[in-house]
Structure P
Amino acid sequence: MIAASIDIGSNSVLLSVSEVDTNKGLIEELVSESHVTALGRNVDKTGELSKEAMDETFEALKKYVEILKKYEISVESVPVTATEAARNAKNSRDFFSRVMSELGLKVKILSAEGEAFYTGLGVLSGKEIKQKFSGQREIVVMDIGGSSTELMRVRTSKGVVSEMVSLPVGSVRAKEWFDENCFDSKIQKIFSEYNLARFETKDLVCVAGSMTSLAAMMSGMRKFDHGKLEGESISFSDFSSFIDKIAHFSGEDLSLRYPFLGKRTSTIIAGARLAKVLIEKIKVENLIVSTQGLRHGLLVEGRVLDQFIVTG
């Protein structure tokens, strides 16, 4: 069965068109699209999605609708979700009403628990991850988004999230905190308010744009290649050294060395530094890269469950 899903994140808008095995829950991806629109930019300050961010997100969704038409997939059948920025912005529902009326895409705002649930399903839909952890009862997954970071324990047998926490910081928020010279104090406040010891692990599965981009950078890629990254293992020691190396790179340096970053050049260093402090906190030794995430979990489930939809 060929199906599609769209994930409207706080930093990027993602589309997957995939062939889904409904019996095994595995996916063969046919199309993977990502547009960085930074929908969550300045939401903490203004309480609203900016016109520029909404316009860029709308244009990305418009392109995705054209791709859906090529595969003869009806927009009504496509699960479309939004996450942290949409939960917090006063005008997000007005924006999604426009998306529905003009593009036919019905956007549902996910709870933090919903993000974790679908991300866990997505990660375990990848063959490499499933094989690598076949003898393990649970895995710990970290999903750094634009405005939030989810840490979760996922049961490998069913993809059920047994425990999770949603931290109010992602790559976009982290950049704003660095610009305001308050990153360290904000992170320490998070560490004092959230018990992260329950997520301590030797091996951490890392998903979403910041971590997969950093893995691609470490591999020396100039063009992003999902296939070469899925299941790749990176020692925290090597990761930490790489973050220290790029910490003072300018946007121009990043663009020249890693052209695939595109607009992500503005937040990748902040995302990297955030990842480093979180990974240190939970005592990780090895990072395992997963290029499967929330949008793939939506395909495995095939719908957005009512219990995970934020209303109001």
Structure Q
Amino acid sequence: MLSCEPIADQASFYLPGTDCEILPSVSLADLTSFRVGGPAEWFATPRTVAEFQTGVQWAKAQGLPVMGLGGGSNLLISDRGLPGLTLLTKHLRYLKFEPETGLMTAGAGRLLPQIAGQAAKRGLAGFEWAVGIPGTIGGAVVMNAGAHGGCTADSLVSAQVLEPDGSISQLSLADLHYSYRSSILQGSQRLVLQATFHLQPGVDPEVVKALTQQHLHHRLDTQPYHLPSCGSVFRNPSPQSAGWLIENAGLKGYRIGQAQVAERHANFILNCGGATASDIFRLIRYVQARVSDRWSVQLKPEVKILGDFTAVE
């Protein structure tokens, strides 16, 4: 069993043999795009895969759950915070291209818009869809993120994953069991470390850059980015989009506390200043109820809801 200071001390300490500090009660609000949420019981920002492994092993020894946090762009974290150990992936920023073969490998903490831009400069097509998504590779792999008709599953070859026991495994595309905005990794404590993609090589870089910019401009023109949000809140049911159903249920602009259904795009919920996670959660449930009453459609959240919301139900 990993040796460390007793958890009951509630004081920061370094993981044995590392420079990775474990901190108690760290606010997560500023690490999510919604700008809401309570503290992590324990929090660390490992710089190496070895430190991630040691952190996971420590949590296992303490009987604590582990949660990986990347860009925080598709999360709603309870005002009560998260139990266990939260590991920030921002230092896993490895990025390598093989222009001749089209292979690209990126660390879990690398931001999707950066990767889309770098791929375009190299004439590698197939990642243009990611330019407007303010998330990371890790989150994209877990959620099968997508936009503009493209998604993670279209080009992913494999993902390197940290298992709950601290071991590392390689998962193929088939292993991930991808479907619309979901994978086998959702709801598990397996953490994505990096992923490899196969893009289309040999394309004129100007063509790829033009399409990438076209996607970016479309998102900026049609979606609200002036206030904190998580992006699209609900998965799109068929045949109508979630935004269309919400708008035509008369919910654009509807507020609970400081959380508001966006006027510009009804599948966005905005933090208008001082919203709580509970405000947003209540608004999500209200929108689901109204759309169900109006259209007999059960909207499923795309946003990942974490922590204890039982007092809000």
Structure R
Amino acid sequence: MVEIFLKTLPFFAVIGLGYLSGLARFFSAEATAYLTRFVFYFALSAMLFGFAANLDVAAIFSWTFVFAYLAGTSAIWGLVAAVALWRGTSREEAVFEAHTGVIGNVGFLGIPMLALLLGADAVGPVLLVLAVDLIVFSSVLTMLITGLRAGRVNAGTVAILGIGLAKNPMIVSVVLGILWGATGLKLPVPVNEFLTLLGAAATPCALFAIGASLAGRSAERVEVAAWLSFSKLVLHPAAVALACWAFGVTGFAAGVMIAAAALPVAGNVFILAQHYGVAPQRVSSAILLSTAASVLTVTGVISLVS
């Protein structure tokens, strides 16, 4: 475990550097927003396209893998929602707490870190996890919130979902990369080197942006945030591990799925909470606490699965 901790430490050190820079206001909130935009639309998209274009999709795609992740994640989603309703929260807040308890920082933290720690073969399974998070659970969140407010889900809601997915650069870059890979053609050398150069900026910039964005958050409603962090860091990977056993997903693929499930709460959950005006402070606190605690928990999980 010490060896894994030493390998994960540089990733969290860059997050810490970003946090201190934001805390000292050396890196402003506006600068953080622009750095995040650069990572989201350019660097990370280049990395994902390069990864996807060189993947053998038929070799890495597995419905059993997808169903196992769906089952484990759905179980914790339902549990967290039920606890929220038992506490007397509104149905909208229960939906957001459930989303917070299962959606990890796979894009900005998981892909670069797990690819380096577990090897290039980890990229395919991590991309499957990311796709399920973005396509299934983000769509469920949008439909539930829209349905609760409007009293029903109509064609307009489906259109909004479709437009949102089409505008997400992570989804677009992965889909385009897979389509290119399906042609069997290799990327031209200048294009491949361009993607490699631009994609190399994704890891340090994403980690720094995560830290800088945390500097503006405060840990209010600590009890709820601690419960949501526990759900994300402990219950979610445990449920996914149980689902892997139940569905017969074993070996390396299972290890990567469990490691991806152990990642801290994703920053885009806060963006959605702000957009809908539902419990943004609660979500913000969970992101802060789960990211801080993940220095130890992610190390422990990766040590177990590797």
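Coordinate-derived values only; no laboratory data. Note that the structure is a prediction, hence the values are computed from the model and not measured. Cβ atoms are built from the backbone, for glycine too; each structure is taken alone.
Structure values in brief
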read-out	value
Computed -7500 for helix-only ellipticity at 222 nm (-39500 (n - 2.57) for each DSSP H run of 4 or more, over all residues; to 500) - originating structure among P, Q, R	Q
Relative contact order in percent (Cα under 8 Å, 6 or more apart) derived as 17 - corresponding label from P, Q, R	Q
Distance in nm of label points 7 Å out along Cα→Cβ at positions 228 and 260 - highest-scoring structure of P, Q, R	R
